[in-house]
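What follows is calculated from the coordinates using simple rules that are stated; it is not laboratory data. Note that this is a predicted model, so its numbers are computed, not measured. Cβ atoms are built from the backbone, for glycine too; each structure is taken alone.
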Structure 1
Amino acid sequence: MEDKQRILHSRFGFKNFTPGQQEVIDYLLSGRSALAVFPTGGGKSLCYQLPALIFNGLTLVISPLIALMKDQIDFLKQKGILADRLNSMMEPGEINEVMTRLRYGQLRLLYVAPERFTNERFFEAIQQARIDLFAVDEAHCISEWGHNFRPDYLKLAKIARDLHIPRILALTATATPAVVHDICVGFGISPECAVQTGFYRSNLVIKTTAVFTEDRDEVLLRSLHKGPIEPSIVYVTRQKTAEDIAEMLSNQNIPARAYHAGLDRDARTEIQEWFMASNQAVVVATIAFGMGIDKANIRRVIHYNLPKSLENYSQEIGRAGRDGATSFCEILACPDDVNVLENFVYGDTPTKSAIVGVLEEIFAKEREFQLNLYELSFTYDIRLLVLKTLLMYLELDGYIHERTTFFSSYRFQPMVPFEEITQQFPGERGQFLEHIFQHSKKARIWYHIDINKTAEKIRQPRRRLIRALDYLHEKEFLSVRASQRRHRYTVLRRPDDISQLGDQLFRRFIERESKDIHRIQQVLDIVTHDGCQTNYLVGYFGEERLANCGHCNWCMHGNRPVALRPVPEFSLTKEDIEKIEAVRQEHQEILSQPRALARFLCGITSPKISRAKLSAHPYFGLTANVRFHQVLENLGADGG
């Protein structure tokens, strides 16, 4: 207890723990795994940062949020804590520097994305490290009942076991009771070690304003001008909307910037830093913004477009008022947004024929096989994350097993002559390096080597060649780069009937699709709920409140629900059908399936649509303002 309090004050500058923190930390220090379900801004990160300074080994933090990684690393380094990160936005030189610190035990905390564990070089290095704590942020991603299922998360528990890590800390801000159960089962956490602090925030004023599309900009301006311009986030669905609204606000002398995933790393970093430093900044953002942003005085969070789920809504409004002062959270509710949100969902469901195609290709291969996921994604017109989910389903059902990915090609540039390098390693080790150099082909500057072929020719394990190149890079004898990522799999069993398995998997994707569509309906339900909206929201996450909050739209406006205008029904005209048939005939290879054609008409991209540049076609998005299922029905399709 004394160590905890001393570190809390001396290293982090806090006098007391916030609710739940001490309980979680006590479980970890006693050697037990734990789950922390704290609302956004509830202090989850301290639950692993503080123990990391008590444990002797490494605390490995798994997070999909690059913004969170950057902000927390900056904070920890300011406190003199040895922490770093590995993510896809880093330059090769930066990654190699962190890998060197990892190998030499020079880190107390290391942040990585879950996908990093399939990286052969990283997994080799991490197996040599002493890891005392495995902290999994956004742990709800392990659950198919959750709002943001990520297939890579399902492997994390097994990875922790394989690495013999003594304790796991799972963390999330949004977990329904079903998701809490999945997290505890998946990570082997005892239910009594699941600490939930509640979702109710008394300082958040929750408001809903029914709007028409054409009036929404004016309503937004009125909302921002109800008091002095203070730090605010305006959430939108599309990147173009973010740009347009930020420009509109700037033209009205409101300091506004757009933030979305389409901006490059430097631009996103600059906007984050501008927002953090300002007392007036307004960021107009897609959901890419806010993850890990720790700004205490955000006074307004306005949803210009409907949030995609109650989980997203809870996370996003949770970024307001972390200093405890009154803050305003408003939804500009327009049912026209529903089809856009639904289209994101429908765009992720592969066609039945695409699923069968993937199965036929996989099970025609040898027992040990490799895949280029980008090529497979394009061939069968399945989005990459959806393809990974399909492969994960096959793994969970015992058909295949994924091993670590690898790079089939390496290139290196000698920093000193080869002779000087081999002289440093007498005997067999020097001969081994000579063989590597002899089997490398020189281009203009770089030498290229096929690792698999070279390992086979010189009769050495592949991993020895990789370790040698990494070691020479660390010692600055070589500058090494890897390329041509390949995913390795083993067939464990083959299906009796590929078509039947394809039907089962398609139904599984349709079920996921239905769940995600239902989440959108739940957002509409809270908007029009005839009762306390705050209680409805926290009740969704399993928290019961008897008294009305007094600070939501329903409580403040005479206990009256919000009414939204009905969305008109849709049907294709004869002229529409003729246009659609013409474009389908023109691009049969891409648009022959009804679901693929419906995606094109609704303005939903896919790998083949993107590569063929069909998003520039005049009919792309012809029915963008129509709900996907209506378009599919008008095409006479059964959903496949």
Structure 2
Amino acid sequence: MKLKKELKLLDVFCVASGAMISSGLFILPGLAYAQAGPAVFVSYLLAGLLALTGMLSQAELVSAMPKAGGTYFHITRSMGPAVGTVDGLMTWFSLSLKSAFALVGMAAFTTLIIDINIHIIAIALSIIFIIVNLFGIKGAGRIQIVLVFGLLAILLFYIARGLPAVEVQRFEPFASKGLTAIFSTAGFVFISYGGLLKVASIAEEVKDPGRVIPLGMILSFLVVSLLYMLVVFVTTGVLDAAEFNRSLTPISDGAAVFMGSFGKIALGIAAILAFISTANAGVMAASRYPLALSRDRLLPGFLGEINARFKTPHVAILITGLFMIVALFLKLDILIKAASTVLILTYMFSCLSIIILRESRLQNYQPRFHAPLYPWIQIIGVIGFGFLLLEMGKEVLLASSILVVGGLFVYWFYGRIRTSKEYALLHIIERVTAKELTTRSLETELKEIIRERDDIIKDRFDRVIEDSVILDIDEAIPVEAFFKLATEAMAENLKARPDVLLKLFLDREKDSSTVLNPGLAIPHIIIEGEHSFNVLLARCRGGVIFSESAPKVHAIFILVGTRDERNFHLRALAAIAQIVQDPHFEKKWRVAKSKEALRDIVLLGKRRR
């Protein structure tokens, strides 16, 4: 059963923004200031620049493969089910912890307004979010929009009132903790950009995902990065260093300096809205990871069950919510380090996935958005993320190793014996070693993803192409010899004699050439009979010689039909004409790996339907 497509650009923007604007802004600045000093906003800038490399890679991946499970799905199709299992479980773990971290963080802010045990409030909110998400992603998305716009309004007010109150001397000495501290703190606050991953996981439920998700991710990143910089800059410029160092409510404390108790309460409310939006987005996104893993039989099948009425993965949502409730009782620093480590690794995997998928030369890897400056953006990302992990210390590396080993354990003892997935890395190895390691299963899967992404509904032309004969000829060949091969291949389906068909084609060619341009010909004839229509696709690497004075033809589409099929005959000609207008058509046709790859070029070609 499929998930329901109900999210639009505004929903995507708010899911990503709401997931990012939470603990990373309302709690971490104080902890980060203690590590980096007044240069803390530079740490946020560095973390943002590195996140940009991963975000651009993620945008390309999700525009090509908008499926539930986001990063897990992309990494499995690029690096294989072992790496995919590790990433899927780690990302589910990380996003769930980040959501729990958001609810734990509410403790410091709820005490500003009302004195109630935070665990009671956090558990109650977890249950509410579980119920909201069970009843459908559209309702969860609407709640997210309200929360995020309320939050953005309060933060913009804070920046506008706070900038005139900034005291420049509070930034001296600027790098008081040293340059190393700035870099290590960038790794510490990297969790602040984790919300971008949440959008990828719900891609299957977005309308027009190939365009909407990259645009939503880019807009969200730009808005939130600017907010982080300005809010942390203002807070550093208005708070005493000693107060900033020990504060778990730094933005509220900063507001109190230039707006009094009203500002403190207003930013406390903003923080609560932020934490609620993060937790809501967390349940929404994290639950799609066990769903995707179970679809690939890397986890038990019941995790992939979709509610017949609400079209939501109810089992995955319930398990994710339960894990969040358990995580509420863990220590804050454990949550930060574990979640940040996983996010850094996932962004690194995303950069590697782009390199692997592009270098694999998979024909049906067709992203709607292409990450710019390839491969330099991805190389910088991989090196930068590796540097961040090293700078975060031995504890982080140990935690990463434990998580990786745990994921491999699940794959080895459960997924490995139940599933076998083709992945892009095999195509690279196949090309380098000249050994046959792949089938067309990955290309076929990517074809179906494109159809779903672009809402391509099969029509009669598609069905004809799916049943058509394909000739793939290596050497150069005269036109008469080519037509002889073609008519022998088509005769049985058309219930016609090959010699009769051959004469018709040769006569048609004498009347007027069917070569439309130097590389393409579309011979088409009318035959006797009723209700018969057939297409043959042909590639001739050496070229078909239609005329001694004309260039050889490498792509040939042959159309044969009875008179009563004249209207469809014309529609088929129009469809082919539109497909071959693609400026890259001739190159794709020449380099296609197989007959089925030739068929896919036509089936996925852009045309009016």
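Overview of values
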quantity	calculated
Ranking 1, 2 by distance in nm of label points 7 Å out along Cα→Cβ at positions 6 and 582, the structure that comes out highest	1
Which entry (1, 2) yields the derived value 3.4 for distance in nm of label points 7 Å out along Cα→Cβ at positions 134 and 446	1
Which entry (1, 2) yields the derived value -1.10 for log10 I(q)/I(0) by the Debye sum over Cα atoms at q = 0.12 Å⁻¹	2
Computed 2.2 for distance in nm of label points 7 Å out along Cα→Cβ at positions 150 and 390 - originating structure among 1, 2	1
Top of 1, 2 by relative contact order in percent (Cα under 8 Å, 6 or more apart), largest first	2
For helix-only ellipticity at 222 nm (-39500 (n - 2.57) for each DSSP H run of 4 or more, over all residues; to 500) computed as -21500, the structure of 1, 2 it came from	2
Comparison of 1, 2 - label where distance in nm of label points 7 Å out along Cα→Cβ at positions 182 and 382 is highest	2
